[in-house]
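Presented below are the structures under discussion, each in the form of structure tokens.
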Structure I
Amino acid sequence: MRKSAKCVKIDNAKLSAPKVPGFTCPSIDYVQELLEQISDRGDTWAKTQSNIAKDVLEYIRESNNELRSSSKYWYDKYKDAA
């Protein structure tokens, strides 16, 4: 059975597309656990720095999720248009 022109176009685009990065949340969780351990035995400065780092990691987690959602949205739009 012959593929439709739309499927061929999508397949060709997939071949040249960059790889999707792996799911980063487990790594972020791990670093946050380490920061929690440092914070628990550290002084006030260490706790403050740990909290700042944890906030930054949460921002990164949210940004990664937004990028994944955006990528899925545009991929679906591309499939509809191709």
Structure II
Amino acid sequence: MKTKIIQALADPTRFKIIERIGVGEVCACEFAKHVDVSQPAVSQHLKVLLDAGLVTVRKDGTKRVYSLSPLGKRVMHDISRW
């Protein structure tokens, strides 16, 4: 599990995405504004973060809203102390 987390956060785009999620819940449709990649690429990055257990997703109508999981909160808290 630790290897998945490290691999997920090693990518600069995924790290930007998870930093943005750390500020508060974010609709998947908004990430393309925050990172310089296409929406399909954002979806792939979110899948990696989800598979690593760092984020959770909930449906709000037709939107998918992402937030940090408890594990994601702990990891980002630990990183912020470095």
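Quick note: the coordinates plus some simple rules give every number you see, no bench work behind them. Computed from a prediction, not measured in an experiment: that's the story for all the values here. Cβ atoms are built from the backbone, for glycine too; each structure is taken alone.
One of I, II was used to calculate FRET efficiency 1/(1 + (r/R0)^6) of positions 49 and 65 (r between Cβ atoms, R0 = 30 Å, to 0.05), giving 1.00; which? This value belongs to structure II.
Calculated for structures I, II, relative contact order in percent (Cα under 8 Å, 6 or more apart) is largest in I. Suppose you compute Cα Rg over 2.2 N^0.38 Å for every structure in I, II: which one lands on 1.00? The read-out comes from structure II. When helix-only ellipticity at 222 nm (-39500 (n - 2.57) for each DSSP H run of 4 or more, over all residues; to 500) is computed across structures I, II, the figure -17500 traces back to II.
When distance in nm of label points 7 Å out along Cα→Cβ at positions 17 and 41 is calculated for each of structures I, II, structure I comes out greatest.
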